[in-house]
1. With distance in nm of label points 7 Å out along Cα→Cβ at positions 75 and 355 coming out at 3.5, pick the structure among I, II it was computed from.
2. From I, II, which structure was P(r) over Cα pairs in 10 Å bins from 0, in percent, for residues 99-226 alone = 12, 35, 31, 16, 6, 0 calculated on?
3. Which structure, out of I, II, was helix-only ellipticity at 222 nm (-39500 (n - 2.57) for each DSSP H run of 4 or more, over all residues; to 500) calculated from, if the result is -9000?
4. For FRET efficiency 1/(1 + (r/R0)^6) of positions 155 and 283 (r between Cβ atoms, R0 = 25 Å, to 0.05), which structure out of I, II has the highest calculated value?
5. For relative contact order in percent (Cα under 8 Å, 6 or more apart), the calculated result is 23, so let me know which of I, II that is.
6. For the read-out P(r) over Cα pairs in 10 Å bins from 0, in percent, a value of 5, 24, 35, 25, 9, 1, 0 was computed from one structure; give its label from I, II.
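Values quoted throughout were computed directly from the atomic coordinates according to the rules given, and no laboratory measurement underlies them. All values reported here derive from a predicted model rather than from experimental measurement. Cβ atoms are built from the backbone, for glycine too; each structure is taken alone.
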Structure I
């Protein structure tokens, strides 16, 4: 992050220069960056000038994205503007691309009936006589969802498409549909059933068909989830570098009472995990396999809060089909579903309460010698711990 010192307010010419440079850049000439302001008055001035331009310039809304949740903007900033000293009082950082967290796609499966192994493994079916996640709202910031999938029809809210505001958040990748199925699929007779079959998934399409999104898209997605009263946000994606803007958005959501569940990454690392899972305001999830051991691809170590099934997970896919995928993404959707079960049973638990319950109720993993090491998700133990 580039931080220009000084407390002085920006003059109008500096604001206009920044706006003008963003509007005249070709895609290759400058990197997309997030600009934030030390002084609220500077943010308001920039917002005012941008609003005036937005009405008169055709591509202004595409070239400059307003990020009200963190009082900033995403725009292309050329290097010569970065090097100039006319921008005292501004924080500028890159607006990099993130990727969804799935390590592999296996061959499509013709059909799936009943309860997938991961849903069984975490003991979700034993909880359904007590809680099914009814009325819990789960925002899934991902590639969208297949609205026509028979196993998801009862489980979806409208959500939002941040890449094309006029359209429903239709999935053109498959990853988001897979995540939604594990959380809340509800078609036990003819299809599959997810962890919390009466929870409602609100797809927030921030990722394109390649499974990529800018940090600014994620910030807008978190903003939407907070404003639309999501209880839980599933973030099955990550990046290696920290982002002050993403941390600010995550912190604001946490302070608003939203539980954020994030995947740790698929690099098999022992001492580090991806952001945003690495931020303490999230619940960081690693992946296990059918042997109840940490999956070889999963990041692991002290930063992980809980492990859940993530290896060869079968769930819903595009065009009403099913697919088997592996990744910490898949583990994360199990945890989001489990928290939906807990919240329906015990409404009003705060994000810090939930994290404490999850950590207090884990089942020790196989193949780990230390008794206190992070364990695997267990829904029945979670519900009991939530009652204490």
Structure II
């Protein structure tokens, strides 16, 4: 594992990303609550695991329960597509509901629309599912090597799913080209020049996760987190939650670690260059953490991660596999959590950080100790059930021999 500590974290409240403020988050939450399928996902305290690794508390927000999609992505897509449709109707999202936007009256006004995206699986399934809710079509492009179950889950919504011969970043480019050729609406969870509004809506939708966590902590009388570990692919989810938290705490938020797979660590690489600009990594981006297999950072997310994260971590795949097994086989008294590769990497990271002598300096710098309460987001369940069983049952991707 490799670490970079951010000695230039920006505590200046004037630089806060105000479009991710608590007030903006409430707008997204209110719209999401107008969905018949909306429900708060569990916040799970793993007290025995916390004791075993040497911290005061561990809490896991389990997004595998979100909207029946087995991943968190539906939050962002629902809010983004809702805003897109509102724009076509000439209304604002605060003045409507999800059920109205899926009504026959609205479908008649809109006519036929096609939404398209590139995805490693979870985001595309969310786009396809939400498009169907609104009575519209979706065409979803996936990179080579995509798990069969993730492709099938998209097709089960009635969407067209096309597996390309490209990696994730080149598949995004293909989706952009097809959208321009066919007049489709692209719904991507990253940004580029001239394309920022939809990614911002997606990120605002994600902030519901921490809005719920705040209420759950108070209701469950749990201690406030001192640390949060956030996974990053392009950085949209991590940037959204960190931006929300930075606003909530006015730049004096708890310690935040950003974790990525070694072969797709574009946020880590950008931090290592140190010129404040986002930087792409190239290659196959091969990793079991499919949802994080992205080589080019979301630039609007990167600016938040650059200014407000405390550390950036690059991990081999065995760290995620270790986290999956730990969550699947809990200590007595803890609840089981079914977590996919991208969802479990943070737990694997903490267990190694707290146990390996070589990381004592990092622990000290990040103030990770017996008084720490660490929050994790389980971003997905077993979205690739074949690989899940191979890892959890058969021990695939074991820890290296010491």
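1. That value comes from structure I.
2. Only one of I, II returns 12, 35, 31, 16, 6, 0 for P(r) over Cα pairs in 10 Å bins from 0, in percent, for residues 99-226 alone, namely II.
3. Details: I: -9000; II: -13000.
This value belongs to structure I.
4. Working: I: 0.70; II: 0.30.
Of structures I, II, the maximum of FRET efficiency 1/(1 + (r/R0)^6) of positions 155 and 283 (r between Cβ atoms, R0 = 25 Å, to 0.05) occurs in I.
5. II
6. Clearly, the read-out refers to II.
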